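Read through the structures below before going on.
Quick note: the coordinates plus some simple rules give every number you see, no bench work behind them. Values in this document were obtained by computation on a predicted structure and should not be read as measured data. Cβ atoms are built from the backbone, for glycine too; each structure is taken alone.
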Structure P
Amino acid sequence: MPNQKPFWRTKTLKQLSTAEWESLCDGCGKCCLYRLEDEDEGTLEATNVACRLLDCKSGACSNYPERKKIVPDCIKLTPAVVAKMDWLPATCGYRRVHLGKDLPWWHYLKSGDRDLVHKLGVSVRGKAVSELKAGPLEHHIVDWVDDPGPPKPKKKAKAKKR
């Protein structure tokens, strides 16, 4: 059925199967970065400092199944949690589905390429530093975490025969 909408356009986060839920994650690793809160302003500033479990070279959690046991502060995303997490990046599949938006064009569920998020520089791969090596968070404030990612490439015009 070519006109059938994908599951993320027809279901709410609460309606997703476990497999569908897990597939919404594009593997960018941005949710594994520390943020600093300005207590006076109530604003958050992103850093490039990652949880100690994030493999900064691959951009993936080194122990995803046991992450909550090892890092008790790790936030397990659920539909209720996503609804409260206004700091999730604009590109986050969970956030986008929660807000009724489509996934970015480069998300692997649309592009078929799990590595595209890294190839395009949307992920933390090669940009993050482990909390074990970082030093003071204040020295690592960045502005790329909520970047919406690269624009969709323009389709080449097909030549018409006359």
Structure Q
Amino acid sequence: MNLEYIHRLFSYDRWANTETAKALSSVQNPPARSIRLLSHVVSAERLWLERLRQQKQTYPVWPEFDLKQCEEEIGAVGKLWKDYLRSIMEPDLSRPVVYKNTKGENFSSQTQDILMHVILHSAYHRGQIAADMRAAGITPPYTDFIHAVRQGIVE
């Protein structure tokens, strides 16, 4: 995986998170579980960025954000990721990052593996949100990666 492709994946991720928040905002009573999952997505994205930057954790892994806070955090964390990705170079992708998980256990992972985890983790939970919305009789947004590419959202 190269840095250019990682930029594409994070561009997709920002778009998909935004679409998910918009869809939840468009209904009168969005499922509480969906908002909780979206809160987790944006909090975890910030947490992994903080680990990469060796910074203190800002939010709990499962924060109690409302939908407005989720929307604000999607914008903020999206910008932070964009800035971070602009600050690294190709050789940095294989650099090991030492961190502690939320249980206090020590780990070391390559930067590129952390970046892929962020993308896959967020997509996994957006899938849960889509299923949750369907179960509530709400049509979820179409946030598949290939859809974003076909529409020119991700180039």
### Summary
Candidates P, Q; helix-only ellipticity at 222 nm (-39500 (n - 2.57) for each DSSP H run of 4 or more, over all residues; to 500) computed = -21000; producing structure is Q
#### Entry: distance in nm of label points 7 Å out along Cα→Cβ at positions 75 and 131 derived as 1.3 - corresponding label from P, Q
P
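Where is distance in nm of label points 7 Å out along Cα→Cβ at positions 35 and 51 largest, in which of P, Q?
Details: P: 1.5; Q: 2.8.
Going through P, Q one by one, distance in nm of label points 7 Å out along Cα→Cβ at positions 35 and 51 is largest in Q.
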### Task
Taking 2, 9, 19, 22, 20, 15, 9, 4, 1, 0 as the value of P(r) over Cα pairs in 5 Å bins from 0, in percent derived from one of the structures shown (P, Q), identify that structure.
Q
#### Entry: Entry that produces 31 once relative contact order in percent (Cα under 8 Å, 6 or more apart) is calculated, selected from P, Q
P
